[in-house]
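Asker: Next come the structures, one after another.
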Structure P
Amino acid sequence: MARLRFLTIQFNDATTTKFSFPEPAGSDIARQIKLSSFFQDRLIIIQSEGKLNVFPFENVKAVQLSSEAGELDGIQIPPHAILDAQELS
């Protein structure tokens, strides 16, 4: 059974929405293409429950996408990214 991933979107008006989705299939290269497209297109597009949700980055304050240890290995993220951080509450 595919593991679930979670995406939380926090909007500029302080509301949030959260989606779950199955682990995406594909190689590191496929994941890299998806990540690059995500940043270039400036849209978050999610098909959910028969609806197509489109969120322009201009309305989004923050996005959090879950991943498990090692799943981002081989994915190129910007060189200024902080790695291996732990969130403190």
Structure Q
Amino acid sequence: MPEQDSMTIPQLARELRVSRTTVWRKVRKGQIRVHLVGRRYVIPAREVDIATGRELSPERKDWIKAAVNRAVREYGPVLKRLSHE
């Protein structure tokens, strides 16, 4: 995809290869943020990157950090022993 500042709902649906209805559902749930420009809803470039997986959302980063910390806490001693063998 060429560098763009933003996308419309139909453009993002084509990019993700899903229906416009699917994108609208994500907008209504707050998973994708949009701005109203004139009579059109526009998705900012950063939101496009998050929706397409090119960038992680802050919530997703927090979830990954918590999962890594939990794994280290639960399996740290075992991982240390395995690394010395």
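Where a number appears in this text, it was derived from the coordinates with a stated rule and is not lab data. Bear in mind that the values here come from a model prediction, so they are computed numbers and not experimental data. Cβ atoms are built from the backbone, for glycine too; each structure is taken alone.
Asker: The value -5000 for helix-only ellipticity at 222 nm (-39500 (n - 2.57) for each DSSP H run of 4 or more, over all residues; to 500) was derived from one model only; which of P, Q is it?
Answerer: The read-out was computed on structure P.
Asker: Any idea which of P, Q comes out highest on distance in nm of label points 7 Å out along Cα→Cβ at positions 5 and 29?
Answerer: Q
Asker: Just checking, which of P, Q has the largest value of relative contact order in percent (Cα under 8 Å, 6 or more apart)?
Answerer: P
Asker: Here's a follow-up. Compare distance in nm of label points 7 Å out along Cα→Cβ at positions 13 and 77 across structures P, Q and report the one with the greatest value.
Answerer: When distance in nm of label points 7 Å out along Cα→Cβ at positions 13 and 77 is computed for each of P, Q, structure Q gives the biggest number.
Asker: For structures P, Q, which has the highest computed value of distance in nm of label points 7 Å out along Cα→Cβ at positions 21 and 45?
Answerer: That would be structure Q.
Asker: Could you figure out which one of P, Q the value -0.63, -0.67 for log10 I(q)/I(0) by the Debye sum over Cα atoms at q = 0.15, 0.16 Å⁻¹ was computed from?
Answerer: Source structure: Q.
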